[in-house]
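The data blocks that follow each hold one structure.
The numbers here are math on the coordinates, done by the rules we state, and not lab data. Remember, predicted model here, so these are calculated numbers, not experimental data. Cβ atoms are built from the backbone, for glycine too; each structure is taken alone.
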Structure I
Amino acid sequence: MNDEQLLRYSRHLLLDEIDITGQERLLNSHVLVIGAGGLGCACAPYLAAAGIGKITLIDHDHVDLTNLQRQIMHQMDSIGMSKVASGKRFLKNLNPTCQVQALEKKIDEPLLEELIQNVDVVVDCTDNFLTRHLINRVCVNHKKVLVSGAALRFDGQVSVFDLRNSSSPCYACVFPPDPNYVETNCASMGVFAPLVGIIGTIAAAQTLQVIIGFGEPLLGRLLIWNARTTQVDEINLARHHACPACGSGKP
């Protein structure tokens, strides 16, 4: 690290769990953030500010006025811009040394297969059940750490899935694929603005923990936040050997 970086990240360097070694791991890391909506807008800035070396941000959507209630990377002059272009501008202003790759594309399997090769952690900030299963399946196949967050109305959840660990469940172990699933999203159900910030920043914290290698990330645990009651619950998760993504049920 140079002198400017030593000063910028000095509050991290004071923490024994991070120190110079941990900060250098962040500076040399590459995180794929899928989704530049509410969760991505909370997660990506803390990753950039904390010193992640490269962030690939992918989203096919454009900014509109209804997004500004919660999607803090986007501002009034972002309306009409692609979310990834708006997000890249925000992140580069926040930390010019962070490399930001902005991809205005809808995620699909060939693209994800290409992108996942060189990343350390994948953060799922999407709001689509089928897309979540696609992301999980590719992460399982490549044994990439997946940090997954979700938020709707007043309820949020976050967990870490790491198939490098033989006992770790995957997303499909916890939320099995359902062809009859009825999709719900913020546009139809609403969402409490700070909720996406809470879940998104927890996802960022989990990502940093995994990369640095300290503490106990939410591996095999699902954290649930209820914004109505300000109650936090935790559910222990187990790997299902018949899981269609990571178990014997895998095609």
Structure II
Amino acid sequence: MTSAHPSRPPAESASGTESADRVADVLVSFTRSDRPLGVSQIARDLGLSKAVVHRILQSLASRALVQAIPGDARYALGPTAVGLGTKAWSQLDVRSLAAPALRRLRDQTRETATLSVLVGNRRIYLDQYESPQEVKMVIEIGPQFPLHSGASSRSILAFLPQAFIDEVVAELVDLRPDVDPDEFLDGLAQVRDLGYATSTNERNTGAASIAAPFFDASGNVLGSISSSGPAARYAQPADESHQEHVAQVLAAARSITHLLQPARS
């Protein structure tokens, strides 16, 4: 009589589960940081040895889930991780989730309300609710936009990790050598302080916009909500009507962030 043997000993199974947990913890640590991470910091935060963290990072890097920062001993999320984020959008029906907030914002402001999401290092418009007024802002769904221009883009960029911001600033300087990087970064800091971004005739279209970001349960920025229309209808920042408009956009963004939180039992 032969005895049956499990295909994997219990000890091996437990060890495998623990290893998988460690890999997952290291990867998740990048989503909770606003800057690249080094071996020592990850090891300290997770209570792991540097050798273990180094091996995990090498494995993740081999699959482009993380990438080493050139000239630095730290790592940032890689293109495969970005691809996972893009895939997540296809599985999360954020358009339906955001629809009530967009309709409410459009009705409150009588301007076009838009939904943008972050895809890789670009932004796309996912949905819009058009203004009922004859002269209005109408956007095209689908095309990709850089993160350095426009209120919808900058309201996202301001809350991304610094390494990501640096890449976008370098892209902007290559495109427009006259841009002052320090002034641009100061503008992003102001967006972080205020919680929203504005733009007026930035692309020479005569349009203005107020945009605010929304976030996932871990505090990662996912996209933005904006209210857009002809610049002539948008008040100056000191005006009471501008502050009311800003409050309405912020409320719409916060409502989407709230809906993206996991349900509590």
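General observations
- Structure with the greatest value (metric relative contact order in percent (Cα under 8 Å, 6 or more apart), set I, II): I
- Value 18.4, calculated as Kirkwood radius over Cα pairs in Å, assigned to which of I, II: I
- Comparison of I, II by FRET efficiency 1/(1 + (r/R0)^6) of positions 48 and 104 (r between Cβ atoms, R0 = 30 Å, to 0.05) - largest value held by: I
- Computing helix-only ellipticity at 222 nm (-39500 (n - 2.57) for each DSSP H run of 4 or more, over all residues; to 500) across structures I, II gives -15500 for structure II.
- At a computed 0.20 (FRET efficiency 1/(1 + (r/R0)^6) of positions 64 and 144 (r between Cβ atoms, R0 = 25 Å, to 0.05)), which of I, II: I
- A value of 0.5 for distance in nm of label points 7 Å out along Cα→Cβ at positions 32 and 56, calculated from one of I, II, originates in structure I.
- Which of I, II yields 26, 21, 6 [semi-axes √(5λ) of the Cα gyration tensor in Å, for residues 160-215 alone, calculated]: I
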